[in-house]
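Novice: Structures given as structure tokens follow.
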Structure 1
């Protein structure tokens, strides 16, 4: 079953006002996560804009401090908000085009990490997100 997504509204504005218009990256969020995402970002919008700018730089553009992927979990990327008490992460699903020249990033869920280590609970959430289907 395919899960529903919506365009992430801020990425459209960033693209209109920058050189990132043809980066090949589109950003969405899972509608099941909408209320929690809005609540989480209500006090972190400036930080999120910096991360969106980085994410839109290109299909294979990552930054370990802001937006990264895990080699052990292909198709998963993480938006990081370090230096907060709960070490929050937005777990994302990446869907690449066949030629790998474009990708869709779907922001799926919030995970509050207590350490930088990958524990069983966090790994479980990553594996769950890997199984979600968002179509092409």
Structure 2
């Protein structure tokens, strides 16, 4: 004789749905990895949204990088920099990067950019996918 209540049934249904969700998520991630591997050579942009198409279906893949900076290294770089370098230093008070300014420095001041790179770690972002 079972004493299952409606709540027990809902909890069991929740567990089943959660397990199915986790399996579907893992399947989606595997498919995303396959799509990325198959199409990344065709991307026009290394940062931003790339549109890809099969014969029938279309989707976009957004890619990019995370930048992480060593705060101690940035402190030293700022303290030992020239006044000109300090005036265009691409970080806010807490050494948060102004990415637009950093990209500008990469183009216009390669020597300063090389110095900044000593405090920078670049990590690729996980691509995001959107069906159109």
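Novice: So if we calculate distance in nm of label points 7 Å out along Cα→Cβ at positions 68 and 100 for every structure here (1, 2), which label has the highest result? Please list the in-between numbers first.
Specialist: On the way: 1: 2.1; 2: 2.7.
The structure with the largest value is 2.
Novice: Next question, about the same structure. When relative contact order in percent (Cα under 8 Å, 6 or more apart) is calculated for each of the structures 1, 2, which structure yields the highest value? List each step's numbers first, then the result.
Specialist: Numbers: 1: 26; 2: 29.
Of structures 1, 2, the maximum of relative contact order in percent (Cα under 8 Å, 6 or more apart) occurs in 2.
Novice: Follow-up question, since we're still on this one. Among the shown structures 1, 2, from which was the value 0.05 of FRET efficiency 1/(1 + (r/R0)^6) of positions 60 and 76 (r between Cβ atoms, R0 = 25 Å, to 0.05) calculated?
Specialist: 2
Novice: If you don't mind, there's one more thing I want to ask. As an exercise: helix-only ellipticity at 222 nm (-39500 (n - 2.57) for each DSSP H run of 4 or more, over all residues; to 500), calculated from one structure in 1, 2, equals -16000. Which structure is it?
Specialist: 2
Novice: Follow-up question, since we're still on this one. Using the calculated result -1.79 for log10 I(q)/I(0) by the Debye sum over Cα atoms at q = 0.23 Å⁻¹, pick out the matching structure from 1, 2.
Specialist: Answer for the origin of the read-out: 1.
Novice: Quick check on the output: -0.58, -0.74, -1.02, -1.45 is log10 I(q)/I(0) by the Debye sum over Cα atoms at q = 0.16, 0.19, 0.23, 0.29 Å⁻¹, for residues 52-115 alone, derived from one of 1, 2. Which one produced it?
Specialist: Details: 1: -0.51, -0.71, -1.00, -1.41; 2: -0.58, -0.74, -1.02, -1.45.
The structure behind it is 2.
Novice: Assuming 1.9 is distance in nm of label points 7 Å out along Cα→Cβ at positions 4 and 108 as calculated from a single structure, say which of 1, 2 it is.
Specialist: 1
Only the coordinates and a few stated rules stand behind these numbers; no lab work does. Every value quoted in this text rests on a predicted model; they were computed, and no experiment measured them. Cβ atoms are built from the backbone, for glycine too; each structure is taken alone.
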